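Just so you know, all these numbers are worked out from the coordinates, no wet-lab data involved. Because the structure is a prediction, the values reported are computed rather than measured. Cβ atoms are built from the backbone, for glycine too; each structure is taken alone.
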Structure I
Amino acid sequence: MMKPPIDWLLAGEPWIEYLTRRDLLGQPEADPEVQTSRALMLEDPGVKNLIDEVAGWPGRVIASHKSSSQPFHKLTFLADLGLRASDPGIASLTSKIMAHQSPEGPFLIPLNIPENHGGTGQETWAWALCDAPVLVNALVKFGLAGEPAVQSGISFLTGLARENGWPCAVSRELGDFRGPGRKSDPCPYATLVMLKLLCELDGFRDSTASRQGAESLLSLWAESLGRHPYMFYMGTDFRKLKAPFVWYDLLHVLEVLSRFPWLKNDPRLGQMVSILSAKADTEGRFTAESVWTAWSPWEFGQKKAPSRWLTLLSWRILKRFEADC
């Protein structure tokens with residue numbers, strides 16, 4: 001059987017070595033090799049530059065949530081690398097995020113929704129369900145899940161769940177804005193990022209909301225030829241391997257749904273896993289099939305050669321289906 005190219009992964013950047021040791025080899029954080037690779041990750045020029053970039057939070061206003069250069073997407077990548085609130089530059093960043101919280105619970109960012117899209121056309125501090133769970137998830141992964149402000153955000157966002165997942169929802173500051181879909185439809189991306197948050201929380205991982213959200217995404221996969229709520233498709237572009245986790249695509253959906261043990265034997269999820277597995281080369285390596293141009297300096301920002309980061313992400317998913325749950 002094909003196996004992950006461990007030696008090749010360990011020869012990569014420090015952040016890839018760190019997560020390979022932690023997530024694929026199962027080495028504990030206290031292991032000297034893990035500690036060494038983590039220390040080197042914090043000194044990596046790319047990681048340090050990214051921390052410097054988001055240090056100016058919230059940064060400039062970008063209208064599109066899909067833009068991969070959005071500060072909250074860079075924030076998510078840092079959280080996905082395993083950075084903590086105690087690491088250099090992260091505490092001051094999280095303080096800036098938590099300084100702007102809606103009375104409802106979600107954290108706010110400067111948004112500008114044009115009038116012709118149902119917004120006010122004015123820059124305002126607000127939240128939408130395609131950014132609010134992303135911010136809360138990053139704070140949770142930084143180790144701040146127990147903070148009352150973060151708990152407040154989690155409580156409000158989970159309360160927006162419906163039987164078919166999560167809707168397109170925004171704060172009152174954004175007026176009548178709603179994405180291009182029926183009001184009763186679930187928003188696939190909002191549902192995905194809400195599930196990404198809940199799979200980090202022991203008290204919510206097996207909740208009704210998590211099960212209903214997962215069923216929503218898997219049903220959309222099974223009916224992908226005919227159902228495209230809010231214009232989210234699961235066709236050719238969806239299936240292309242791409243990093244980092246920014247939008248609604250195969251790897252992102254698998255990263256989230258594979259975190260729920262009770263889905264392990266779902267045949268619909270099995271289909272998606274098979275598609276991913278088939279993309280490996282003969283050495284078990286994976287290559288990007290699409291890229292975010294804003295991330296072109298990173299090793300996963302090209303399509304010419306296998307990417308260690310994509311390979312790590314893919315094997316982490318595949319290994320979750322090998323383990324007994």
Structure II
Amino acid sequence: MRAGRGSFLVHRRSALVAAALAALLAAAVVASLCVGESFVAPREVVRVLLGLPSPDELVVGTLRLPRLVTGLLVGAAFGVSGALIQTMARNPLASPDVIGVTHGAGAATVAAMTFGLTSYTALTYVSVGGGLATALLVYLFAWRGGLAPSRFVLVGIGISVALASLTRLFVTRGDYLVAQQAKVWLTGSLNGRGYDHAAPLATALLLLAPFLLWAARAQRGAAFDDDTATALGVRLDRTRLGLSALGVVLASVATGAAGPVDFVALLAPQIARRLTRTPHTPLLCSALTGALIVVVADLLARRLLSPTELPVGVFTALVGAPYLMWLIVRTRSSRSGGTA
């Protein structure tokens with residue numbers, strides 16, 4: 001497609017998949033706003049979303065919509081983050097929760113909560129700092145004259161295990177009420193989330209939008225093997241550093257908003273790539289898929305065992321953990337077949 005003197009490539013199947021995902025997401029949004037302790041008719045939900053007067057404005061606009069907006073932004077951020085990190089590592093097993101980024105953000109946040117820091121805004125910055133520090137640590141340990149993707153993933157897994165142990169130490173040493181709050185937060189929960197949680201994430205997405213446009217183009221070259229990418233003139237080390245930095249920031253801010261909602265960053269890019277059948281992972285479809293996963297999981301978490309409300313991370317883990325095991329087995333089988 002051409003716009004003035006510029007032109008850009010539009011993959012037809014990706015555009016159709018993005019439109020279908022957007023339609024499914026819109027339906028999930030309406031369903032999430034309709035269902036609760038009291039049912040609200042879809043017509044009234046649409047009236048509230050359009051800013052028209054409605055008797056259900058308090059329930060929909062004040063109580064349910066802020067939580068939903070947070071879930072949408074968290075899912076989109078995790079989806080894009082997973083796509084960037086998997087592209088950088090050229091490994092479908094790579095994601096912020098697997099390589100330790102969300103564990104670092106979680107450990108820093110739980111430590112801050114243990115020492116009495118309760119400001120949502122401050123905790124978001126602490127989460128980002130923890131995620132960035134963890135990514136830098138993984139980067140330093142994985143660097144050996146270059147950044148090998150397989151080494152990056154293995155080092156990240158080892159550091160994530162250590163950080164998980166450190167997080168449990170902070171939980172056991174903290175005050176009882178703080179420990180209970182931290183345990184709920186560590187499972188990934190949208191309970192009680194509002195616009196004050198969504199605002200830092202929305203700001204980060206807006207500020208990073210120009211860099212994400214660069215990443216959508218740069219990931220095409222980074223998806224090739226090292227020799228091919230170098231022959232095409234791609235500066236691999238700089239590209240990988242840029243893609244991983246963007247992914248780390250998005251995952252860290254999303255973790256600060258809702259806690260480490262596991263496996264969304266792992267699932268969303270893989271689903272998007274299989275739907276679009278593109279050689280690289282489409283960022284827009286990954287964002288829509290991540291948002292759809294979180295919204296549907298939160299709806300199930302709220303209503304499946306009503307009146308008991310479960311954290312959204314419980315349902316994403318129920319789906320993501322078996323998928324991760326299947327992916328590991330499939331990868332090992334394919335390598336064994338190739339060796340044979």
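In this comparison of I, II, the computed figure 41, 21, 12 for Cα extents along the principal axes in Å, for residues 103-166 alone is attributed to II. With distance in nm of label points 7 Å out along Cα→Cβ at positions 87 and 271 coming out at 2.0, pick the structure among I, II it was computed from. Matching structure: II.
When helix-only ellipticity at 222 nm (-39500 (n - 2.57) for each DSSP H run of 4 or more, over all residues; to 500) is computed for each of I, II, which one produces -11500? Going through each structure in turn, the value belongs to I. State the single structure among I, II that was used to calculate mean count of other Cβ atoms within 10 Å over residues 263-270, giving 28.8. It must be structure II, since only it matches.
Here relative contact order in percent (Cα under 8 Å, 6 or more apart) was calculated and came to 15; which of the structures I, II was it taken from? This figure was derived from I.
If you line up I, II by FRET efficiency 1/(1 + (r/R0)^6) of positions 143 and 207 (r between Cβ atoms, R0 = 25 Å, to 0.05), the top spot, with the largest value, goes to I.
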